[in-house]
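Each in structure tokens, the structures are laid out below.
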Structure P
Amino acid sequence: MESLERKLGYSFQNRELLSEALNHSSYANEHKQGLGSNERLEFLGDSVLGFVAAEFLFKRHGNLPEGDLTRMRAALVCEQSLYEVAKELELGGYLRLGRGEEAGGGRERQSILADATEAVFAAVYLDGGMEKARELIGRVLLSRAPQAEERRDYKTTLQEVVQRKSGQALTYHMTSQQGPDHNKTFYFEVRLNEAVVGRGEGRSKKEAEQDAARDALEHMES
């Protein structure tokens, strides 16, 4: 536990919080002594992270509109970013997993590591307050802001937005193409549960899909 604290740059007053943040539900289910999983902490950590990231971007980009800030925050706090933080902290080595999850490679599973990262953020928040959580998040995650801002993957952002509700299905469809082979323009639409939610165009199919996803996000935020 001390080695993880050193990596986090934070010493817990109540180490039980950090211990709980490392308990996967599969482990808690196998140990029936009232052991809690990290799911509640993950829930809180998601909100703490969202606020800290929103505050950071609001101050960093004083002239950007809400839509751009929303997309940048989504790219910054996405599962991939949290997974990368977990890998740098070597968080997988500290997790407590059930036997089945352990055998199935849970220590390397992106979703498990991302969730544990949020749980650790919540543990620091509960133990040391918002300022300590802000310091940790700033050091291990918000330093990635330039890469996240450059990435601006609208398709991934749109997927993450619609996945907040179950039963959502996104599909991309090429509606037409124009021009000679060496200079084509592709036209795409993106559908949510078969309803068109965005349209886009581009010099490649990938570019047109990204443009359609951007259009869908703008309509959702308006």
Structure Q
Amino acid sequence: MIALTFDIDWASDFILTDLLELLAKSGAKGTFFATHESKIVSDHMVDDHEVGIHPNFNPNFEGKGENYKTIINRLIDLYPKSTGVRFHSLGHNAHCILHCSQKGILYDSSVYYPYQSDSFYDYSGIVRVPFQVSDMQRVIDNNLTIDFENINPSKLYVLAFHPFHIFINTSSMEQVQAAKSSLRNYKKLSTFKTDYNKKGVRYLLEKILQTNNKFITLNDHVNNFRSKISIHNKI
């Protein structure tokens, strides 16, 4: 089972629309972790895909130095149906997790572990769902392929993508540094695209969508996990 997840990271609506159209061609559903208010997310993704929250506590990534509860609460107010969280840059601590649990969040997917592993309950009662693939790490490692023959199809395999990298088909970190200042300018950002027929993040995602794997949302996985494993047996 494959879970496609997308950290929105302040992507412009034209970037999100492009990704939604790409997913629609294959019928695959995804889990989107939202950083900000977006009409595209509110009007389209909630019905067709899962939306979680993606709190940011880093001032160099548009963070305002606010209290973590304020940041988390604001996103939950924007997307009240959210059951999941992934923290931007994976930056969080026990207090953040506990607050999310108290606000009704059921799972967190902020643990990067590049091997298939089981989900588990932590002390707060939240289900921790590790992810195995990061598009950014794959670019850094120059490894834009996935060998599905070595993946256990009966266990969850979670992939983390970013709409920005999908749009420009990121193939190098130099490309990212050159393009990120044009995040909200469609015409200028388009000039930084790697040819969609060449290896890059979009190319990788399209190859994944062409496989016969079963795609599920993290919420579906967590609901199944919680139905089988009681929170009282978490330790």
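Every read-out reported here was derived from the displayed coordinates using simple, explicitly stated rules and does not represent laboratory data. The shown structure was predicted, so the numbers you read here are calculated from the model rather than taken from an experiment. Cβ atoms are built from the backbone, for glycine too; each structure is taken alone.
Here are the numbers for this structure:
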item	result
Structure from which 21.8 was derived, mean count of other Cβ atoms within 10 Å over residues 18-25, options P, Q	P
For -18000 (helix-only ellipticity at 222 nm (-39500 (n - 2.57) for each DSSP H run of 4 or more, over all residues; to 500), calculated) the corresponding structure among P, Q	P
Structure responsible for 1.3, with distance in nm of label points 7 Å out along Cα→Cβ at positions 10 and 122 calculated and labels P, Q on offer	P
Answer label among P, Q for the case where relative contact order in percent (Cα under 8 Å, 6 or more apart), calculated from the coordinates, equals 25	Q
Parent structure of the calculated result 1.07, given that Rg/Rh (Cα atoms, Kirkwood Rh), for residues 26-73 alone is the read-out and P, Q the choices	Q
Answer label among P, Q for the case where Rg/Rh (Cα atoms, Kirkwood Rh), calculated from the coordinates, equals 0.94	Q
Structures P, Q, by percent of Cα pairs over 22 Å apart, for residues 106-185 alone: label with the highest value	P
